[in-house]
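What follows is a set of structures for review.
What follows is calculated from the coordinates using simple rules that are stated; it is not laboratory data. If you're wondering where the values come from, they're calculated on a predicted model, not measured in any experiment. Cβ atoms are built from the backbone, for glycine too; each structure is taken alone.
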Structure P
Amino acid sequence: MDGIIGIYGPDDNELVSKAFLATGACQHRGKASTGIAIGNIKGIYIYKGLGRIAEVIDNSLINTFQDLEPVAAIGNIGYTKSAIAEKINAEPIEIFPRDVSKYKVVITLDGYLIKADDLSAELEKSYSLQTSNKTEIIGALLHQYITEEGLTFEAGAKLVDKLDGRATFALTALVYDGKETFLITLNDSKAFEPFCYGTINGAFVASSESCSHRRLGGTIEKEYDGAEMTICSSAGIETKRLREEPMMPDIFQGVYFGNVASLFRGKEIFQIRRQLGFKLVDHYKTSRADVVIPNPESGWGVTVGLAEKLDQNLFPALIKLPQAVRTFQEGERLTRTKEVGLKFGGIDSLLKNKNIAMGDDSIVRGSVSEGGSVWVVYNAGAKFIEFWISYGAMFFPSFKEWHRGIACLHELAAQRAFKDDNPYDKSEDEINKTVAKLVGVDEVKYNSLERIREVAGDGSFQALDASYPIHETFWPDWLKIEVEKFHRSRGI
């Protein structure tokens with residue numbers, strides 16, 4: 001879940017600064033690495049490193065890149081791609097064909113490619129692959145199709161068709177043809193990854209989130225539909241949809257991961273989360289709570305909705321501490337649990353002897369217990385905790401976790417709660433009570449897929465019902481067995 005941007009603005013004397021600000025606005029999406037590439041009439045130049053954007057990019061670099069009179073730039077905020085971040089895998093990535101080529105391609109991407117070994121072997125004869133980052137494989141394919149079709153929409157259509165059913169992506173790329181630098185943007189046919197564009201003070205800006213446009217003082221024109229491509233050049237800016245089919249945006253990114261100020265399929269993410277809180281109270285009706293608190297930071301939206309509907313005080317009684325680390329990127333559950341315990345501080349005066357309604361976006365692994373935020377609230381003296389969850393019970397792992405094997409299924413809280421049992425035929429009440437016991441709270445109140453759809457719209461609810469954007473051909477065998485069991489239990 002990288003943050004990516006692309007900007008095209010010939011004669012813009014603040015182009016690089018704008019690329020820095022637009023990229024930095026996506027910082028919440030990752031902190032493993034940062035990179036910026038710029039292109040002019042002489043070629044493409046890249047600078048990248050490990051860490052947050054302010055640790056990698058400084059004013060000296062911005063000024064040096066701007067002195068090169070760029071016409072376009074792309075940027076990346078890197079999500080953790082491996083246990084140990086390596087600079088070689090940071091983006092943007094340059095593609096190296098083995099033979100002399102008219103085109104130079106530098107690419108950055110938000111998304112994921114399944115089972116890339118066959119594609120890597122297919123490309124090996126023509127390309128010198130430098131990294132273990134799958135973005136490079138997609139970039140090599142893009143270079144191949146541009147070589148075959150020219151810098152055209154036909155080249156983009158070939159890439160979309162090639163990756164159909166085995167990858168989700170939103171990409172920005174700089175392409176140099178020996179005379180000028182072009183900016184290309186393109187996404188997969190299902191529009192799974194968030195991606196949007198707009199023009200701000202004459203500069204075309206594409207980003208994985210609309211918060212980039214707001215940071216530059218503008219707004220987006222629209223979110224990309226599936227298989228939509230933009231080509232920016234000295235001849236102008238043209239956008240075209242290359243393939244039409246039902247879209248499948250990742251609803252979880254709106255509920256959980258997106259910036260609260262960004263738009264998600266036309267709705268502000270904060271309001272999506274707030275309305276999910278409304279839906280929860282409308283469904284469950286009652287609460288024993290004296291105080292409503294969020295499980296920061298992504299729990300704020302749903303908690304505002306809860307407090308409004310329950311007509312209770314909303315207090316920031318659970319504080320995210322300055323030394324907090326990004327625990328969702330930690331793979332080991334026990335390590336993650338310890339880190340969550342260091343992440344929060346509870347305010348005794350607001351929690352002691354109180355019944356608490358705590359709002360959160362989701363329960364994925366259940367690491368909020370076992371020394372985590374739930375423990376912090378109880379340790380501050382809370383008598384009773386209702387855990388209100390804006391998302392539903394997560395039965396299936398993200399396809400981006402499949403490479404870890406069946407462990408990514410077994411670690412999910414809804415699966416662990418029903419270990420050696422079938423979680424799929426259980427009632428809402430049974431699931432709520434059993435997960436509450438696992439997490440260590442008095443009550444859990446999950447949302448349902450139907451209520452989430454009413455608020456966020458239709459799309460992929462992969463964790464709830466296995467509605468993956470990936471074709472079953474690429475599913476691991478253990479997942480096929482689980483999904484069949486799910487369908488059989490639900491009578492689907």
Structure Q
Amino acid sequence: MHQFAEILSIPPGTLTLLLLALVLALSFEFVNGFHDTANAVATVIYTHTLPAVPAVIWSGFFNFLGVLTSTGAVAFSIVNLLPAELVIHVGSAAGFAMVFSLLVSAILWNVGTWYFGLPASSSHTLIGSIIGVGVANALMSGSHYWGDGVNWGKAKDVGMALLISPVIGFCVAALLLIVMRILIKNPRLYTTPDASHPPPGWIRALLMFTCTGVSFAHGSNDGQKGMGLIMLILVGILPSTYALKQNSSIRELEALRQEMKDTVAYCATHDTGANQALIAGDPAKIVSGFLQGSHQTTPELFASIGTIAGDSSSIIENVSTIGEIPEKQRGVLRSNLYLLSTVMTNLAKNHQLDSPNAEKGAKATAETINGVTNFIPVWVKAAVALALGLGTMVGWKRIVVTVGEKIGKTHMTYGQGAAAELVAMTTISLADRFGLPVSTTHVLSSGVAGTMAASGSGLQMSTVRSILMAWVLTLPICVFLGAGLFALGLNLIARLGIR
């Protein structure tokens with residue numbers, strides 16, 4: 001009931017933008033479904049393990065389950081790439097412009113590459129758009145450096161995962177096929193499937209298992225990208241309901257209180273000589289300035305961190321549940337905690353604290369904060385799961401034809417399909433465990449190419465060149481799209497009078 005009351009209190013213009021943002025986020029996952037998930041069904045369709053329609057329904061169902069059981073770690077890895085000042089003000093005109101530009105640019109590129117049957121990466125698409133928004137935000141805010149608006153440390157971690165995963169897919173799938181040839185002597189595994197006869201039961205079971213695994217892993221990894229953006233929208237517009245995890249335990253709140261007190265105490269020993277007038281004006285601005293690009297530890301920075309931690313501590317000092325925090329203070333607390341988590345992580349990672357113990361404490365503070373702020377409601381998971389699953393069942397054919405017919409010069413064999421999907425399933429599952437967004441498209445397409453190369457059947461270089469060109473162009477084009485749409489959206493929304 002409280003949630004509906006909060007929705008009814010939103011101004012009509014803002015409510016319209018909220019609904020539009022949610023529709024765009026689910027549309028991104030829908031497109032993601034028929035664009036990326038097609039890779040999972042290509043092998044079972046082209047090895048005649050399953051007819052196309054049952055294969056697509058099967059894959060869509062396990063994408064659905066993958067989303068529902070996901071941890072949320074990947075979702076917040078994506079959010080952490082965004083400029084901190086836009087995240088904490090996502091309900092503002094700049095925040096809406098950020099969300100719209102990210103989603104529209106990602107959808108445009110995904111639909112475009114799908115139309116031409118090119119298996120491009122939704123992860124690269126979204127991350128390129130995020131970088132574009134960060135760059136545009138820095139330039140439009142008068143920053144002294146265009147790169148100030150991007151979390152380059154986090155972008156580097158994500159970028160390395162995206163660059164290394166296709167190499168792993170190609171090399172490991174090729175090696176796995178070679179090992180299979182040595183250990184499994186059945187010649188039917190390595191010959192062109194007979195279209196008039198289904199494969200032997202054990203081969204069908206293997207390929208069904210790998211298709212299921214890739215579909216499930218895709219849902220648990222790629223599905224989280226949309227969840228992260230939806231949560232970002234909800235936190236900004238409906239803070240009293242979504243800013244903090246409502247079922248946080250007493251132990252989590254006690255740990256948070258202690259971390260806030262420890263942070264205040266530590267900062268008090270490092271803020272000597274700080275200009276108190278600057279801090280009293282806007283401590284969050286000083287912390288955001290550090291995160292944007294100054295990267296210099298000063299007495300004012302530590303004093304600002306201490307002030308924010310002290311304010312947060314006073315809000316949660318005498319509560320035993322999140323529900324006891326006044327509704328108007330929940331959004332403020334979430335913004336404070338987000339800034340503290342981000343700055344503590346940066347200080348520890350860049351070794352800008354005075355001892356290893358202090359760095360360890362900063363990481364513990366960030367982890368404790370994330371335990372209270374990083375959560376995804378079941379209905380958000382269900383909505384994303386449904387969009388991804390339905391997308392899988394709608395537009396799969398263009399990408400399936402490319403993967404199944406146009407990468408190699410010969411028809412895909414059972415062994416090639418199984419090796420490529422085993423590697424993709426394992427790689428994506430490991431990335432999900434460590435909170436790293438990787439590309440299902442890159443891993444599986446590279447795996448198929450690796451098995452074709454290992455079997456000596458050869459590659460269709462024209463197709464490979466087109467796919468590689470799409471992969472190379474994805475980041476720069478989406479950076480440009482994200483930046484351009486952000487600038488355009490910021491001006492349009494500002495003209496509508498939304499602040």
- prompt: A value of 0.99 was computed for Rg/Rh (Cα atoms, Kirkwood Rh); which of P, Q is the source structure?
  reply: P
- line: relative contact order in percent (Cα under 8 Å, 6 or more apart), calculated, reads 36; among P, Q the input was structure Q
- request: For mean count of other Cβ atoms within 10 Å over residues 39-46, find whichever of P, Q sits highest and give me its label.
  value: Q
task: For FRET efficiency 1/(1 + (r/R0)^6) of positions 247 and 423 (r between Cβ atoms, R0 = 30 Å, to 0.05), the calculated result is 0.20, so let me know which of P, Q that is.
output: Q
- prompt: To which of P, Q does the computed value 2.0 (distance in nm of label points 7 Å out along Cα→Cβ at positions 455 and 471) belong?
  reply: Q
- prompt: Any idea which of P, Q comes out highest on FRET efficiency 1/(1 + (r/R0)^6) of positions 159 and 439 (r between Cβ atoms, R0 = 35 Å, to 0.05)?
  reply: Q
task: State the single structure among P, Q that was used to calculate helix-only ellipticity at 222 nm (-39500 (n - 2.57) for each DSSP H run of 4 or more, over all residues; to 500), giving -9000.
output: P
task: Kindly point out which one of P, Q the value 16.4 was derived from, the read-out being mean count of other Cβ atoms within 10 Å over residues 215-222.
output: P
